[in-house]
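Peer 1: Presented below are the structures under discussion, each in the form of structure tokens.
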Structure 1
Amino acid sequence: MPHINLPNLPGIRGPMAFRPETAKPLNELAEILLRDDNNTLSRGERELIGTYVSSLNDCFFCQNIHGALAGHYLHYDINAIDAVKKDFRATEISEKMKALLSIAGSVQQGGKFVTKEQIEDARKLGATDREIHDTVLIAAAFCMYNRYVDGLATWAPGDRQFYVERAPHRAEEGYIGFDLYNYGGKK
């Protein structure tokens, strides 16, 4: 049960519907970070960074909705996403992506946990300054989003397949201008 009287919507949608004026900039940030096509990291890779950080923060809603989106974009099933969350170093993602997830994991612990060695490793593996910047910002933003969702004790559907089935619609809809109250994608 939420800590405050929120609209009966899952995850971040409840707090966003409660304060639509704060939802707007939060969604604009998510749109730029996760969907902007002027980026050398794919949408799936960026969603995967958010998923990984959300799993480290133990935010059920965010790791599942963004994990489903990452899976949709990358053509991964839920087991592949779970493997990345469990031990990305043992998966078949690119070495550059592993270096970026390492940076994201350090940001999740605290910004000062990112090391020069991590940055140098990422660069050696082909990461650009923009990709490193965006990784850090995505990780930091997801720490905020996760704490927003869980700090208000929002609820989330427990069936992980729900998120997988919802992903194509969320991918099409994006983060700006979606109907906060229309969670299922049906009017």
Structure 2
Amino acid sequence: MEEKTPAPLQKATFGSGCFWCTEAVFERLNGVHSVVSGYSGGSVPNPNYEAVCTGRTGHAEVCMIEFDPGRITYDELLEVFWKTHDPTTLNRQGNDTGTQYRSVIFYHDNWQKEKAEYYKNELNKSGAWKNPIGTEISAFKKFYRAEEYHQHYFERNPYQGYCSFVIAPKVEKFKKVFKDKLK
């Protein structure tokens, strides 16, 4: 019997506000191999959290997601992305404000770019949101891993205030909507 070679993992990079929230959602998806919090889209090399928080680096808080396309598709990741944050607010998610919290898709190839633009246009046409989608769609250039204390933040700090009052309700809602896609 001939063994089937598994498809290589692919990458997706999304910013949807605070990377703690984004990571907490995507790492629960079946087919997602890893989620790493970090920074992308700016002009300052090797940024740290304090610098990114000033809003002067140009970087967004993002998550780089490694996924198995045989178990979860890029389209499915985009669906989760669009449904788990407000893509109509410029540089803001809830009380988190600044360019570092912008809604952004950093595409890794032209196919991802076409998919992201297609869904953004279709969602705008559908009237799914009262306001137009402001999500930036840009070419992926460089990713800087965030400091270690940011990785798996929600899992490590479930009783911290932000985690209890912002992330936990978001994760519970996500688990109800996407129960068929959970690990």
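We did not get these values from a lab; they are worked out from the coordinates using the rules stated. Note that the structure is predicted; figures quoted are calculated from it, not measured. Cβ atoms are built from the backbone, for glycine too; each structure is taken alone.
Peer 1: Can you spot which of 1, 2 the value -21000 was calculated from, given it is helix-only ellipticity at 222 nm (-39500 (n - 2.57) for each DSSP H run of 4 or more, over all residues; to 500)? Write down the numbers at each step before the final one.
Peer 2: Values: 1: -21000; 2: -8500.
The value was obtained from structure 1.
Peer 1: Another question about this same structure. Which one of 1, 2 has mean count of other Cβ atoms within 10 Å over residues 19-26, as calculated from the coordinates, equal to 12.2?
Peer 2: Working: 1: 12.2; 2: 25.9.
It must be structure 1, since only it matches.
Peer 1: If we compute relative contact order in percent (Cα under 8 Å, 6 or more apart) for structures 1, 2, which one ends up with the highest value?
Peer 2: 1
Peer 1: Can I ask one more? Using distance in nm of label points 7 Å out along Cα→Cβ at positions 99 and 123, single out the structure from 1, 2 with the greatest value.
Peer 2: Numbers: 1: 1.0; 2: 2.2.
The structure with the largest value is 2.
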